[in-house]
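Input: structures, listed below.
Read-outs: derived from the displayed coordinates by stated rules, not from any lab. Note that this is a predicted model, so its numbers are computed, not measured. Cβ atoms are built from the backbone, for glycine too; each structure is taken alone.
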Structure I
């Protein structure tokens, strides 16, 4: 292995470690946000609420597709969210057989009241130029799935 290969391998390990630390921080922040909405709310439940807040009422199948899980997972999660008073499961007015997941007014308020986005150090980001922020966003996009930011959960 050449010196250049060794240096690149060390740099790659450093990137991976920093991504792991960032992911741990984001997960902890999301856990805090979930607990701020309801102490019994799971991280996955928070993802469902965030999706509904961003996109509006959705069929459970669409929620499953967006969150890349089986419909049965959404069925169980929607029952829990309904029991917590955070969503309503209503018949679709266009197709009475289909069910729509709808945020309750209480959930709208609670989700708006907590910081539920990715928690990055705003003090650090304030020191970055617009070009640096765009570069960073581009690097993240290159690492992530090939979908538009607006489609991300």
Structure II
């Protein structure tokens, strides 16, 4: 027999999110949240997602710390640009980065990392070529960005997911 919620952690998370968003734990909201949680879990079974296997959880934790520091540094750098410190000419631009990674969970996490970092944005991923295009607010050297994405993030994500 299959378990009632196919993804119990996702269903539980949806229930908690529903109750937090409604700021109440009344019986009515709890029941509505349970229906939404079950429906959300069943919807994920229709998508037929591949199994995610994290090979090195310690590398994932180190990556989380690294990304947190990068986000903090980027916030400061973008803040300085917005406030007008350093009056040099700024040039925004696009950078194409060849990626080895093909794991959908690794690519999704890389998209979150790049988009969550102020001053950068995931624009496009060409699965045929394995080419990622990002937009950079203050583009000085494309090579630095390619080395950063491949060396700091992709290498670790390959260790985690491949």
Exercise for review: Work out the source of 4.8 here, i.e. which of I, II gives that when distance in nm of label points 7 Å out along Cα→Cβ at positions 71 and 135 is computed.
Suggested key: I
Review point. A value of 13.6 was derived for mean count of other Cβ atoms within 10 Å over residues 23-30; which structure in I, II was it taken from?
Key: I
Point to revise | Computed -18000 for helix-only ellipticity at 222 nm (-39500 (n - 2.57) for each DSSP H run of 4 or more, over all residues; to 500) - originating structure among I, II | key: II
**Study point:** With distance in nm of label points 7 Å out along Cα→Cβ at positions 79 and 103 derived as 2.5, matching label from I, II
**Key:** I
Practice item. Determine which structure produced the value 65, 31, 28 for Cα extents along the principal axes in Å, calculated from the coordinates; the candidates are I, II. Key: I
Review point. Just checking, which of I, II has the largest value of mean count of other Cβ atoms within 10 Å over residues 55-62?
Key: I
